[in-house]
Each structure stands twice: as C-alpha cells, then as structure tokens.
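Enquirer: In the part that follows, the structures are each spelled out as structure tokens.
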Structure P
Amino acid sequence: MTAPVLYTLYDLLVDALRQLYAAEQEHLRALPRMATAAQTPELVRVFNDHLGETEEQVSRLERIFAHLEECPEGGTCAGMDGVLLECDSLILTQGHPDVLDAALISAAHRVEHYEMAAYGTARVVAELLGEEAIAQLLEASYREEQGTDRLLNLIATRKVNQRALTASAPLADAVE
C-alpha cells in the first residue's frame, strides 16, 4: 500500500473519495453475506435494500470521479476492512439466532457510522473547495447511511434486542 500524497485539500478530497469507493466496494460484497446470515425478516430486508442504496452510492462516487477527471481505483480503506472483518466473524459464529441478529445489527451500526463519518468529512472538504455539486452527492449518500442506521435501530429496539434478552434469560437463571 502506497501512502497518498496530500499537499492540498483537493488531494485530501480525492484520497477520501478513493477510500470511500474502496469501502463501498467492500460493503457491496459483505451485504449479501449479512442478509443470508440474518434470521429476522425485517433485518434481511434492510440489508437487501441497503445493497441497492450502496450500488447507487458507488454510482455517485463514479460520477464525482468523472467530474474531477480522477480515477476511483487505488484507494484502500483499512477502517472499513476491519469493521467488515468483524461482520464476517459474526457470520461464522454459532449461537442463538436472536442474539446473533442483535450482534449483526451492532456490527452493521458500526459500518453505517464509519460511512457517515467518511461521507460527512468528504462533504465538508468538497464544500471548502467550492464543489457544491459534489457536496450534494456526498450529502445524499450520507442521508442514506443515516436512514439505514435508523432502520437498524428500530429493528433492534422494537424486536431483536427484546427477543435476544428473552433467549438469554434461561442462561441467566442457570448462573444464579
């Protein structure tokens, strides 16, 4: 991995966009595995729906790169790689389906928060550079990530976490 050269805010923006592009490519590969591992129908639906959103986010990034006349390839995103490695580990984990869904939601929250941070900071740099059209595209992706995060939270708080707690009750009783 070659370190980027960052002499200007433009360099920073391109590097951030390449990291986002790499992160979204990884996310595209992970979402079907996450959907397959999930047991709660609403959670499966959120993962599948977010796959379509992620495809659109990649398309937006490609439009941004075309506008900038830059290549999207060459970026890496070690942060997203790490978060998605946690998701892959959960997919292979044995356990109660509701507890595993709660864990998947937790991991998916971390993915969404990472992406929100990345889109938000790239948007700020684009705005500083006067690239309003780019900032608007980044804001659209940011809002989609927020929406997915809210849906995950609703599924967790209204269904999965309570079922996971109920599944954990016999274990708690056995310990006492």
Structure Q
Amino acid sequence: MANTVKSSIVGLLVQDERIKDWWVSDAIGIPFLDGKKLSVTFMDYTPAEDAAFLDDADRALSNFFSLGVDYRDSVSEAVHKNCTDYLDMVDWFDGVEDLKAIKTATEIWGFVQPSKIYVTRGRHGDQGIYVSIPCECAWEEEHGLQLVFRQGGKLTRVSGQDGHLTDSDAYGRDSD
C-alpha cells in the first residue's frame, strides 16, 4: 500500500509514486470555485523533515475553504486585469471578441478553468503556507493563469503559471 498522510481538512493524501515529496488527495468540492471538485496536492512535503507542515497546511486550507463565491467575486477585478493586460499586448486570437465583450469583472470566471490545488511552504524568506490554483484560461493558452493565496486566506498573486508564489520570488525582490 502507498504511503499516506491524513489532513483534517481534505482527508487522506497518497504519496505520488514519481515525486516523493508530493501527496495527492481525492477530488473535493472547492467553495471558492462554486463547489467544483479538484484534487489537493501537498508539494515539497517530507514528513520527517517538516513536522509542522501538516498542521500549517490544514490551517491554510481551513482559511481557503472559508472563501466562497462572494470572495471570488470580490477579487474578480484582479483576474480581469490579468486578462485585459494580456489583451493589450496581443493583436488578435480566436475568442478575443468574447473577452473584449465582458461587461463586469465577475464574467471573467466563465473563461477560467481551474485544474487542481497545490499547497506548499514558501521557499525564500517567508516560510508561510500558500495555496495555489493553476488554471487554463481563454486569453493565455501558453502560460495559463495562477491564483496564489497566502496562508490560504487572501489572494496575493494573479499571474501566469510561472511556479512562483510571490512577486519577490518571481522578480528577486526582498519582499512583496
């Protein structure tokens, strides 16, 4: 039987066979995404090396699962801005008319397809827990969209899927 860890929030996570410090849950309904079911992956987690990770991750996930559609709607402007910034840089592509026809920022979610949830500890300086949602999106097929929540409770970064949790990580800054 595969190695497992138990989260009080998402239940049993099974160790990935190829990436030994990844642990994957079954799909679970995500309130922020109106109940859409996604798996949760704990990344960069070695139980013997980070005894606090599981409790820290559960606190962050508890925060994250308290964010519902109302919170998603309140941060829609940041996602819509990611889209419009991209549209300002390109000339034309299939579907651009639909994106340019958006009247309210909350309509942007109809063009976003989340794929999974990642939970990991900050790597540089900040050792907090981050919840990250990689998404496909209609405006940026190559790099997609990434939503990052610090401690699971606040959206702190909207970007392409670059793997960075903070702008300071991405751009070599001392802090965000």
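Here, each number is a calculation from the coordinates, and none is a lab measurement. It should be emphasised that the depicted structure is a prediction, and the values quoted were computed from it without experimental measurement. Cβ atoms are built from the backbone, for glycine too; each structure is taken alone.
Enquirer: Of structures P, Q, which gives 17 when relative contact order in percent (Cα under 8 Å, 6 or more apart) is computed from the coordinates?
Expert: Working: P: 27; Q: 17.
Only structure Q yields this read-out.
Enquirer: Comparing structures P, Q by Cα Rg over 2.2 N^0.38 Å, which one has the largest value? Write out the running numbers ahead of the final one.
Expert: On the way: P: 1.16; Q: 1.07.
Once Cα Rg over 2.2 N^0.38 Å is tallied for P, Q, the winner is P.
Enquirer: In terms of mean count of other Cβ atoms within 10 Å over residues 84-91, which of structures P, Q is highest? List each step's numbers first, then the result.
Expert: Details: P: 16.6; Q: 11.5.
Answer by largest value of mean count of other Cβ atoms within 10 Å over residues 84-91: P.
Enquirer: As an exercise: mean count of other Cβ atoms within 10 Å over residues 12-19, calculated from one structure in P, Q, equals 21.1. Which structure is it?
Expert: On the way: P: 21.1; Q: 14.0.
Clearly, the read-out refers to P.
Enquirer: Of the structures labelled P, Q, one was used to calculate helix-only ellipticity at 222 nm (-39500 (n - 2.57) for each DSSP H run of 4 or more, over all residues; to 500), giving -7000. Name it.
Expert: So the calculation was done on Q.
Enquirer: Compare percent of Cα pairs over 17 Å apart, for residues 68-115 alone across structures P, Q and report the one with the greatest value. Each step should come with its number before you reach the end.
Expert: Details: P: 45; Q: 32.
Checked P, Q; max of percent of Cα pairs over 17 Å apart, for residues 68-115 alone sits with P.
Enquirer: Sticking with this one: Which of P, Q yields 1.8 for distance in nm of label points 7 Å out along Cα→Cβ at positions 60 and 132, as computed?
Expert: P
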